[in-house]
Every structure is written in C-alpha cells, then in structure tokens.
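Novice: Several structures are given next for inspection.
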Structure P
Amino acid sequence: MKAAWYVKNGAARYVLELGDLDKPAVGRGQVLVHIRAIGVNPSDTKARATTPLASGIRRVIPHQDGAGIIEAVGEGVPTSRIGERVWIYEALFSGGSGCAAEYIAVPSVNAVPLPGNISFEVGACLGVPALTAHRCVFADGPVDGQALLVTGGAGSVGVHAIQFAKHGGASVFTTVSSEKQAMIAKAAGADLIIDRNKDNQAVRMQTVAGGSSQRIIDRVVDVAFGANLETTMKVLKENGVIATYSSDSEPEPTLPFFSLLRLGVTIRFIFVYKMSAEAHQIAIEATTVGLTEGWLQTNIAATFPLSRIAEAHELSESGKAVGKVVVLIA
C-alpha cells in the first residue's frame, strides 16, 4: 500500500517519506479501513516536528484523523460493518499507525459511521476539531440562554464551537482577523463578529451589553489563552468559565490569580486525547446529529494528493489556510 511516514523529527519537506508498505493485519476488535482522505491537525504537524519517536518505533505514519470505507473486520466485530463509510479519530493515539496510508487498522470504536451525504473530505476533518469543540462548549453543562465568546471563530475548532453553541441555544460572539474569516464565522452562525486587528474587543462586547465595563460573557472557548486573557478578564461574568485548548503564542502565561479568584473563574483545559470515554461518546453522538441534520459544517481550505503531503503540512503550519487542509488518497 502507498503510505507516508517519518523516521526522525524535523521540517516536513525534509523528513516525510513516501513509499510502499505492507497492508496492516486486522486484529481482534479492529476494523481495516481503506482510507480516502486525511485531515491535517496542528497536533499532527507538531508531533512530526518535535515529538521523539517512542522507544522501539522505527517509523511513524502520521495523522490522527481520516475517513474511508471498512474493508475487513477482526474477531469480535460484526461483519455487517464491512462496506461501511466511516470517519476515524485518534488513530495513532489508539495504539496503531496513523491515517497517512491507503489502509489502516484501528479499534472498531474509533471508526464512526459517516452519513451517506457527507464527503470523505469532510469526514476526515471531524476528529480533533469537532470533538474538541463540543467538549469546550458543553463540558460545564448546557449553554441555552448563555453568551459565549469563541476566539478564532474561523478556525477548525472555532467554527464547530460556534455551531454547537448556537444549536445549544447560546448567543455567540467571536473574533476573527480578516474579512474572509468573518464570512466563515457568519456562515457558522455567530451573532457578533469582532475583527481583533481593528476593533477594541472588550468595548465591542460591552456595547452590546448596554454600556462600558459590563460583564457579558458566560463562557469563553479559547484558542489563544495567554494572549487573550487580558480581554477575557474584562468581559467574563462572575463564576464564568474559560475552556481553552491552545496557547501557542504564550505557552506559559502568567495568571492574575486574585482577579480570577474574585471572579470565581473556572479554567478548563481541553486536550482531546485526554477526554474520557464518556465525553468522547457524547461528542461523537452530537457530531453525528449535526451532520445528519445539516447544521454542522466544515470549511476546507485546500486539498492535496498524498504525493504532496509535505506541502499540506507546510500550508497548515503557515497559518495562512482559512479552514482545514486535507490530503486525498486515491
């Protein structure tokens, strides 16, 4: 089978290799999936760049998320699953290889039925973004009637967070940094879109509340925790929640302890790979509902063939892609 892999860390164009490998055997409780598309996540590119290979591992076939068709099943898995269209989440984290190959063997639970009207390209974009977004929005209970701030509302997690929150009955404010991003956030259903490069974020939100110094936000879904904390502290209500899944620009932020204490703030760190089995299942079920009903949608920025996977990694890492980068496997 055709596959991509790396044997050492480094820049995509220097370490990603292409070639032929043996088709994996399908074990007990597993399904063998013929992969049609894979999604490029920041965790995929960061692992390739910096995470050392585990002891005894000769190569890493990257990518946690993908989509395809089940071709065979292992012992303990119903044969009725053969021929099923599926999306895959956490392929590598489940203990096997990643999705950057024509075939992959994963635990049956990690291959989720993909509705017939949803493309493989979209299916490949669901794992990390949709599950992270759902957990960020709902980890602290229902959001009906609440006001949520989703930072980075055009990002792959941010878009889904807006959609989940709106479907849950919340008002959603979001931040973007370009007109194109604003269009995506609007299509996702955001009620107030703030250009963080042009607008005073806190003032825009407080104006909606009817005056200055008003605390309007019940919960924040945050892609840049450290960088956004000053603004967050101006608009977050007492006993509010910050659910954050990234802080790249300030990886070790300084916390205003007493200000957070006096507000009674809950800071929830969301790392999809450490979500409980129950949280995974709830998010998967909600994702399936959203796909089936049509309100959960994904914006795809670009697609590449497997032969150009290094370019796909580079585009994703550049920060210039508005939406998901997808690699297609013929």
Structure Q
Amino acid sequence: MRFGAFTPARIVAGEHDLNGRNIIVTGGASGIGLETARALAGAGADVMLAVRDRSAGERAAVQINESIGADKVVAGTLDLASLSSVSSFVDAWGDEPLDVLINNAGVMACPQSYTSDELEMQIGVNHFGHFLLSVGLARALMNAAEEDRAARVVALSSIGHRRSPIHFDDIHYRNRPYDKWEAYGQSKTANALFAVAFDERFAEHGINANAVMPGGIMTPLQRHLSHEEMAAMGWLDDDGKPVEGFKTPEQGASTSVWAAVADELEGEGGLYLEDCSVAMPWTKDKPNHGVMDHALDPEAAERLWILSEETVGATL
C-alpha cells in the first residue's frame, strides 16, 4: 500500500502485527509523539512514553490505552536536558529487548539557554541527550534484533536542517551571537547526521537508523513562538488557523511510524525520510521539502559522533 503526506499514522501501522514488540517514544505525552505511540500501541506494540513530566506521561498513557481498548502504554521519566537523567533511564531499562527507539522529543526556537550540563539547549536536548540515550540502549536494541528483522532507531529531524550545518568551531554559542533558528537548524542537521553515523556503526549488529522529517504540524513544539511571529512566517492565515499544507498531529506521526515498521525499510539505514518515502535532494523550487547534502555528509557525521562521545562521556 502506498502512503503519502497526509496518511494517518494508524493507517500506516494498521497492516502490521506488533504484538511482542517493545518501543520507546521520547516526548510521547503530546503532539506527534502521542500519536506515534497511539498508532504503534494500536497495532499491538508495548510502548513506553519517555517524558520529562511523568504525570503528563501517565495521563497520556491512560488516554491512549482507553482509546485503543488495551493496556499497552506506560510512562517513564526522561529529561533529555540532563545527562544524568538519561543515564538513569538507560539503567532502569537495562538489557530488556528494545525493538524500536523513536527519538521524537525536541525543543524549537527557544531563547538562549543551557542544559544542566552547560550544552546549548536545542542541540543539547535534540541531539546530545538522544545520542546518550541511543548509545546507552544499543545493547537492548541488539537483544531485540533477529536474523530476519533488525531493530530500528528513528531520529526526528526537520526541514529546518536547511538553516544550518554543524558549526564545529562553536557548537554551543559560547563566542558567537545566538540565533534561535540557526541553533534549531544545527540541531536538526545533527539529528540527521546521527542516523548516518549510528547506522554505519550498528547495521552489522542488527540495528538500522533513519532520520524523519514529519512535516509542518501545530503542536507544543511551537511553545516559544508568538501568534504574531507564526503569522509573519506564513504559518497562519488571517483567521489564525494553520495554512494549507500543515498536517494534523496524527498525519505528522505517519512517517515516524513508517520508519518504525515499513517492510521496505528492512535493512535500510542512514536515510532521510519524509511523507512516508525516502526524501529527494533539496531544491530551491521546493524549499520546504527534501534533504540538503550537509545533513547526510558522512565526514560530518563521523566528526559529530566523535564530538558527541567526548561531550556525553559515552564510548562504544
């Protein structure tokens, strides 16, 4: 079956039997993370919502379980702005087989701020926190891999990656002026490069990683943007509603779900996916679609991986 930009996530998941599969979705208490979890749990998977606000996560788990008529979703505490919190989450999970890790949580266009480990907030949460999480759960992912089925890591990127490559000389804005959109773009480039480097290292161990562009969706991700700013960017019409082309949260979750379950992606990794397909190269005539070369550059991916190991203190 061919899926597209506006296919609901439940349709993408619906043809799969995910009973017996364990899946973690970071940031699963709202937005596309919640809908990703709902679709996967509805197809039978056991899903953990890894969230900063445990109470919100538990409320979301109850809502999903009631909507699908089964107890398939639970919540766990994970603050990606704290490397010690990430390590605690990894320790709590242990070596239990993990079939799919969906690195969905993120922060966008926030004022300049830093994590508890003094990392610039956007790349600190969006990339470095997820990096430590993924490396820490690698053994659990390997334990789930089978001879005929790889485990999978899904890294949420964005067309925002076009705003900036990685500035290795000052990645945390210690010495250069902070620009919230450039910082967001850098973090989304990092998410795509992470998938390239992770897949390079772990494909032979039965784990594939791909990056996902979910599309334009109005979710709590926009919490740092005013109504006026979103209108000026052309995201809202005169009535304050999202313009044509924006997706619902469930439609926005569809490519994450496709990356997690699609048979045609078995054994495929290091890709950038959008609208339930492999993205085409970015072009000026379609500026809101496609992937730029700097987000898939293997040399930049390797350099970022080495820097990330040094930053979080985790090595393979």
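Novice: One of P, Q was used to compute distance in nm of label points 7 Å out along Cα→Cβ at positions 44 and 124, and the result was 4.3. Which label is that?
Specialist: It must be structure Q, since only it matches.
Novice: Identify which of structures P, Q gives the largest calculated value of FRET efficiency 1/(1 + (r/R0)^6) of positions 20 and 140 (r between Cβ atoms, R0 = 30 Å, to 0.05).
Specialist: Biggest value here belongs to Q.
Novice: Suppose log10 I(q)/I(0) by the Debye sum over Cα atoms at q = 0.15, 0.29 Å⁻¹, for residues 92-147 alone works out to -0.52, -1.10; of P, Q, which structure was it derived from?
Specialist: Details: P: -0.62, -1.27; Q: -0.52, -1.10.
Source structure for this number: Q.
Novice: Ranked by mean count of other Cβ atoms within 10 Å over residues 76-83, which of P, Q sits at the highest value?
Specialist: Q
We did not get these values from a lab; they are worked out from the coordinates using the rules stated. Not measured: the values here are computed from a predicted model. Cβ atoms are built from the backbone, for glycine too; each structure is taken alone.
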